[in-house]
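Dropping the structures in below, format is structure tokens.
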Structure 1
Amino acid sequence: MTESPQGLSLSLERLIHAPRDVVWRALTEPDLYARWMGPAGSETLVDELEARPGGRLAFRVRLPGGPEFSLGGTYIEVDPPRRVVHTWTLEGDESLTTVSVDLEADGDRTRLTLRHTGFTDRSDMDQNDAGWQHQLDRLEAVLVGRAGTT
């Protein structure tokens with residue numbers, strides 16, 4: 001976690017046990033995205049996922065028991081299968097942050113680097129850090145066929 005004139009940021013790196021093209025699909029295809037995005041036990045409904053510059057990302061997460069929240073953003077950069085960058089905001093929150101994901105092939109695995117920038121509040125950044133850690137665990141579980149364990 002770092003602080004710059006653009007705000008606070010977090011950076012995570014994972015070695016995913018799946019080929020880069022498979023990880024790319026999980027980031028850019030609605031059906032796959034819905035399988036790993038959101039807390040365990042929730043249902044994710046992807047309303048829009050247009051992975052192209054200017055395209056929209058919009059999805060809802062329905063928590064167990066019914067509460068629902070919406071997240072989304074706009075794609076800034078899409079370089080298949082290497083890099084995707086989009087804005088990120090929670091519906092009803094005025095803050096706008098940016099998420100970038102870089103994928104580097106490592107044999108039959110993928111080195112994923114996620115950077116989330118533009119936070120103005122440390123507690124918000126810490127909450128997103130914990131959320132992304134969980135999401136990346138779920139991403140790997142889905143891609144290696146352990147989706148029922150998350």
Structure 2
Amino acid sequence: MGGNNFIVDTRERAEQYFRNSELYCSESIIHTINESLGFPYDKSITKLASGFPIGVGRSGCLCGAVSGGIMALGLLYGRRHGEKVKDDVLKLSADLHNYIKELYGSTCCRVLTKNMEFNSPERKRHCIKITGDVTEWVAGKMLEHGLNQKTTL
């Protein structure tokens with residue numbers, strides 16, 4: 001699968017999970033990244049992302065998609081117990097945060113969805129797009145670092 005196809009396919013799958021109400025933003029991202037790698041982690045890892053939607057447990061704070069993207073970066077570049085902290089995961093997490101902040105003006109859920117009714121199709125489309133943007137960014141970093149379905153983590 002070519003690089004651009006990989007990125008587009010990964011984005012579209014994450015958006016589809018959210019669009020179909022199978023998963024929320026953060027869950028869609030971590031599940032899709034795990035899936036894109038060929039599920040090196042048990043599928044139940046998606047549960048780790050379940051408290052982050054709607055700005056961390058509906059609090060309206062950090063966007064769940066950003067949280068999901070940072071968790072996905074942890075899957076890719078994080079450390080295991082006893083390992084030294086890896087600068088890559090910290091830098092990439094900050095880069096993702098800054099990318100979304102530059103793109104949308106904020107990473108705060110309540111700011112990103114200001115003046116949108118929660119159950120409206122407009123809000124859902126907006127959040128699906130942000131989920132896609134985060135997933136695309138993470139998938140692009142995967143390719144830059146040589147990670148794909150054949151990668152062993």
Structure 3
Amino acid sequence: MKKFGVIIISFCLPIIVQSQPIHLITIDELNNRIDKGTDTTYVINFWATSCAPCLKELPYFEKLDQQYKNEKLKVLLISVDFKSQLDAVVIPFLQRKKLTSEVFLLDEEDQQQFIERIDSTWSGSIPATLIIKNKKREFLEKDMTYNELTEEYKSFK
């Protein structure tokens with residue numbers, strides 16, 4: 001009987017691990033990724049599980065990602081939740097929402113430093129969105145409707 005329980009657990013573990021679609025990312029790693037995708041438009045949303053406007057607009061980023069999936073678009077959702085909340089808050093949230101876009105947790109210690117490195121005009125409030133393609137970039141420190149988000153993306157095509 002013990003062998004049967006081990007077999008069931010071993011089949012369940014990959015499912016549990018796969019349902020945690022989040023990785024830690026530093027600003028340097030994010031910048032390296034953007035630098036490699038010169039023909040790609042990056043729509044990067046900074047959000048947190050405790051931010052009601054952030055949660056309201058997350059489906060818009062998912063919809064944008066799906067609607068333009070055949071284009072050179074990468075939607076990156078970067079949580080600015082504390083790393084200590086990863087297991088207890090962020091991962092359960094992601095499991096409930098079943099987000100399909102790439103999700104990251106910002107792995108930086110100094111908040112002020114990463115804020116300035118993202119955009120020198122950023123006050124630190126969220127939601128905030130950075131859109132980049134090649135040398136063109138726009139930083140939006142506000143929540144958006146789906147139509148606004150789509151128009152911003154189209155202006156980069």
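Here, each number is a calculation from the coordinates, and none is a lab measurement. Predicted, not measured: the structure shown is a model, and the values here were computed from it. Cβ atoms are built from the backbone, for glycine too; each structure is taken alone.
At a glance:
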{"read-out": "Structure (1, 2, 3) behind the derived value 2.9 of distance in nm of label points 7 Å out along Cα→Cβ at positions 65 and 113", "value": "3"}
{"read-out": "For 14.8 (mean count of other Cβ atoms within 10 Å over residues 25-32, calculated) the corresponding structure among 1, 2, 3", "value": "3"}
{"read-out": "Read-out helix-only ellipticity at 222 nm (-39500 (n - 2.57) for each DSSP H run of 4 or more, over all residues; to 500), computed value -19000, structure in 1, 2, 3", "value": "2"}
